[in-house]
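These notes open a run of structures that come right after.
Just so you know, all these numbers are worked out from the coordinates, no wet-lab data involved. Keep in mind that this is a model prediction, so the values were computed, not measured. Cβ atoms are built from the backbone, for glycine too; each structure is taken alone.
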Structure 1
Amino acid sequence: MSETVELRYLDTGGAEQKLELPIVIGSEQERGIDIGVLRAKTGFITLDPGYMNTGACQSAITYIDGDKGILHYRGIPIEVLAEKAKFLEVAHLLIYGTLPTMAQLTKLEHEVAYHTLLHEDMKYMFEHFPKDAHPMAMLTSMMSSLSAFYQDDEGAAGDIFDLNVVRILAKVPSLIAYGYKRSVGQPFMFPRFSNSYAENFLHMMFALPCDSYAVDPDDAEALNLLLVLHADHEQNCSTSTVRIARSSRASLFASVAAGVCALWGPLHGGANQEVIEMLQRIHKNGGNVNKAVELAKTKDSGFRLMGFGHRVYKNFDPRAKIIKAAADKLLKKHKVADPLLDIAKQLEEVALKDPYFIERKLYPNVDFYSGIIYRAMGIPVRTFPAMFAFGRVAGWIAHVRELSQDPANKIGRPRQIYTGPTYSEYVPIEKRG
């Protein structure tokens, strides 16, 4: 017999009523109460601002234990994938549920490389964005526009979906790189089919047609790592937005574009940008790291240390442990003379030793270190949120596919508790003050 919980409540007549609700147990022993019949049986809904206690779906893609600092993709620890896997391997794992065979990976890499080229009319669209357009504005617009360029595909639904998966994985790095080239007034660079996925992006970002450009292998390795670490993170704001959009049967391109919009916010995909902007403020005010730490500990100072702590992880963010080592390696290799990076290292050292941060488990998170690496690689600060989307598209696509195959899928439609006036008179315009 399955486990249940009993809800007791008073009906409108004041009589006590009871309702048994089933308990749902996940593969990692997560426990939830299935309230699917709650409104129909009782007239009640639940109120949960921010959905902090609400499970919107059952998913087999990513598992997080925030208390223990655990992150698994399809059961494989993030530490293992970060050390051994290419990003496109991880994308296949997330989207299709298994690591690819050598033949499957070779095919995927070939198809992605082939589809990295953009339609020539898309280049025309880039040329008409303002030069100071935000990278996320361009990425959102161009991702949505893919629906206009790829609307007449014929064949089985699964085959068309798989083709669009390849198109998105292939074109996101091109869209970001072209947006950057537009902002600095440089010519767009074509991809090279002989490059790896990460190498191609760096080539399109930084190469020029009038000179040879060799991609730094350590930069490519660091980028691959960042893409793997950002590939999915369970039911966060942008992923939930993607699932809501897809629940209405929006196209894959439209659903992913919705995710880019949600990711744009400074509390989500813009967090690593805010880290660098915080470091800039500290530098502008004399570079006193100890003063910044004390201000962060003062309740009414209005100053926050960005890149510390996490909504889910109450321990050290497992991705931050991995990326810290990569940041140390890259900074040492490049010997970057950057006062902001020096401040970041000092800030990390002070905060990790301060009892205030230790007691509250406010450890540096993945956003703190990713911003440092992107800056060391020459990625502009305003492009940081787009770099987040670069990796996260794999997870978004995986959730679209999972939701589309779920027989329990319904269009997303949260309820509300109405708190407005019960009745208002319409006042003719001539009588309004």
Structure 2
Amino acid sequence: MVEDDNSVRNTLVTFLELENYSVDAVASTRDALASLQRERYDIVVSDIYLDERTGLDVLRAAKAANPDCVVILMTGRGSMETVMRATQGGAFDYLAKPFELDRLLDALKRAEAALNGPPDKDDEPVEIDDIPDTEMIASSPQMIEIYKLISRIAPTDVTVLIQGETGTGKELIARMLHKYSTRVDRVFVPVDCGAITSSLIESELFGALRGAYTGADRDRVGYLEAANHGTVFLDEIGEIDIAFQLKLLRFLQEKEIRPVGSPRSRQVDVRVVAATNRDLKTLVSEGKFREDLWYRVAGTLTIEVPPLRDRRGDIPLLAQHFVDRANRRFHTSAKVTESGVRALNDYSWPGNVRQMQHLIERLCILLPGGRVDETSVRTALQTVQPRDSAGETLADTEADQIKRVLSAAGGNKSRAAKILGIERKTLYRKLERMGLHDSNPDDDFQK
């Protein structure tokens, strides 16, 4: 442990010894380099900004003495340059102060796992053979029913509504409907209706003529005309402003558009697939979605996409698929283990398949050549959840230790500073930051 702040060093050493680690602690790079020459260390934890040299020098020395040494760097004032140099130098992890002590403990546990070599036989990598070469990966009964629906609906030109939570794969289903339709050789045009303002939705979908509005310096082809003879995917159709919904209904009935500023309508031949993560029936009852438009969009065929938590049988297949794809894309060699699959299966996945994909991509990047196991999955999931109000940070623990020592010293700050191994003026600065310095610096001498 290399840390020049005595109080922080004592706090970390106390914490790690309570976790049954044997710790050699030094306060300078000179002592650190000397220790590395005398002893063979498996793990080194070092602050970056120390004295005339830095933790990056400690990193280089540790790797030179033992190439397998795991080095964890920490700092309260990191920069892009130091992070890059640390990563390129082979640092195992990089912690920004103040950090939760459990973060350091987790980094040490992962360091131990990396040092222990071959994986536990009880947690072997999962290998699933013959994963289908397709974008849509699932084998649960619910998804098989959707496959059957797609196979029957795709060859027709019927309007389809896809309903499901965010991240369930609604656009993927829309693309499958297009892929297996008679329009497969024509364009597929996705439109995020929720991202288009109500003032622009008409010109975006129907197009506009030059001079139709301020800034219209040329004729503009709308999404619907651009999708002529192909498929248009109206994602989040429930977000379309009700003032425009009547015009959209007329298009669905007549298959005609009239660009903004044009006196004439134009015929278009386009298959419409719509999607929403909202309950359109509720929007109808609230007066936010036209009932006749709802009947037109959802009255013939609706595909309900189940959330990932309701089809957990797909999780192992999806995990293997996303790991394989991430390894190809990022040139990594990560593997998902049996405990990793169990951890993935235990999570509720509010962001559904998309959230799972992004999590696995993150793990494959951050753990190149590593194992997507229970520890790495749970750690990654913690970073996307609100911090536990009971989470203990390094600053919190240091403050608690100072309070305990002050109490044991009967309030005598000079005695407390000696026990803590820091200068009295350093203790006063820390007490000021903690809002506890309310007495005269000389009061110690009166006790």
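The table that follows gives values for the structure above.
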| quantity | calculated |
| --- | --- |
| Structure from which 2.8 was derived, distance in nm of label points 7 Å out along Cα→Cβ at positions 36 and 52, options 1, 2 | 1 |
| With distance in nm of label points 7 Å out along Cα→Cβ at positions 20 and 316 derived as 3.2, matching label from 1, 2 | 2 |
| Percent of Cα pairs over 40 Å apart - structure with the largest value, from 1, 2 | 2 |
| Structures 1, 2, by relative contact order in percent (Cα under 8 Å, 6 or more apart): label with the highest value | 1 |
| Source structure (of 1, 2) for Cα extents along the principal axes in Å, for residues 252-347 alone, computed value 47, 40, 28 | 1 |
| Identity of the structure behind -16500 (criterion: helix-only ellipticity at 222 nm (-39500 (n - 2.57) for each DSSP H run of 4 or more, over all residues; to 500), calculated), options 1, 2 | 1 |
| Computed 3.5 for distance in nm of label points 7 Å out along Cα→Cβ at positions 244 and 324 - originating structure among 1, 2 | 1 |
| At a computed 1.4 (distance in nm of label points 7 Å out along Cα→Cβ at positions 164 and 180), which of 1, 2 | 2 |
